Structure 1
């Protein structure tokens, strides 16, 4: 699937944002999948990232098997989306196909329990539920989220629950942590 970010008109506008001096966290694939990007976009974006080390850049894919790349930039976070047990192999595939300094996993939207996880090398996880009004929409269950949280805690991985989990987890059940490497990058220059 491609979207606005995949159009030639959108690229220059998005890239101009990266040139700002003020440090930011940029989700580079908010409306697209890194595996769908054209090679020339990757080249241009990673060149621009190299010229703007003040920011942190987060990338996501649902298809890590379609990638083969090495990124040595300390400000790049490569991530994968896991929605249920059948998707969890994506974590290992990401580590195999994308060599990077930082990895994250997004469990969003959760469509079911994920089972046992190997989070070796993962520095951050994000958890959320399905949003919108899709017919057949699946809301995350407390048990699914708790299973992920317990495993992340055992493996020392910071957890960030998106606001859409508030009705499911309750105020006391919400966790919103950032990994030290990401916090330091954005706030060290302010």
Structure 2
């Protein structure tokens, strides 16, 4: 398996359906999408694809780290990336990642957009962005490292432990990830 895409899902069905409509057609042999339902009980039957694994946590964990860890524990890919359930990806997201995987790296950064601005990664990764989305990691680089169960800030700790100085990285200059401001998401509720 070349690539595992991990998504923790919690109570954003409208957003998530639009992500699924873009991502599922990109899946194929060698690419899996692991969706971890964080105790919602929502009907996710629209994810029926042999390339999608849906896992269920019995109760909501209250954070993004626990569902991501569950996904990491079952992921088969040599490379791993995370997509939040309320965000979007480009129609060539998987293709561009696989092109870069063929050249090898410890991790890979991609440019991304939000509702209000664009981040061109060729200018460097903004110091304020500690998110795991927008990065593709080699399984070897992650090793046994897992997310904390913090409600906010779990990305920072994970990246601090995984993205070691001296690691070989690549840059995908194209805008492949689209961060959406979800007024009901964890970050919005933390403000």
Structure 3
């Protein structure tokens, strides 16, 4: 069996294990596949996913670093790297990775959202505002992006803007609007 066919068969086997919830077997298979071929990006990305599910972010980080070396033009790999870096508190690295994801795919709303979160954690309000606004332009029904955008406006003293967002959230995601109200004491100005 040639290499390409073997790789495809193993990829299908891996997907089957995941479909049937055999996570431990899938993880073991990714280890074997990567021991045989360290450039198997599907196995690498799958192992990252499984490691994150197991709470092994540091191990996932090492795999993601390898993945972006293998596919440096893949925005999703950079986004995932930034996501894991942010979860580990590596905010400068996460910001760089998320910026790279947005450069490669300017329409990736979740990368803009993640970038906004990094800027919030660093109290970089103007940058956070720009990233979250771009994310909400791309995905207008992203309640969490709107929530964070309202919080940034509050940090900047722009209560009217935050109230406008609260009213907007009430129109499509009332639970998130209620949460914003509880978390901030914000109330919706009568329209």
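Computed from the coordinates by the stated procedures, all read-outs in this text should not be read as laboratory data. This one's a predicted model, so the numbers in the text were calculated from it and none came from an experiment. Cβ atoms are built from the backbone, for glycine too; each structure is taken alone.
Figures for the structure shown
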{"read-out": "Identity of the structure behind 1.4 (criterion: distance in nm of label points 7 Å out along Cα→Cβ at positions 148 and 180, calculated), options 1, 2, 3", "value": "3"}
{"read-out": "Value 36, 58, 5, calculated as P(r) over Cα pairs in 10 Å bins from 0, in percent, for residues 28-67 alone, assigned to which of 1, 2, 3", "value": "3"}
{"read-out": "Which of 1, 2, 3 leads on relative contact order in percent (Cα under 8 Å, 6 or more apart), largest value", "value": "2"}
{"read-out": "Which of 1, 2, 3 yields -6500 [helix-only ellipticity at 222 nm (-39500 (n - 2.57) for each DSSP H run of 4 or more, over all residues; to 500), calculated]", "value": "2"}
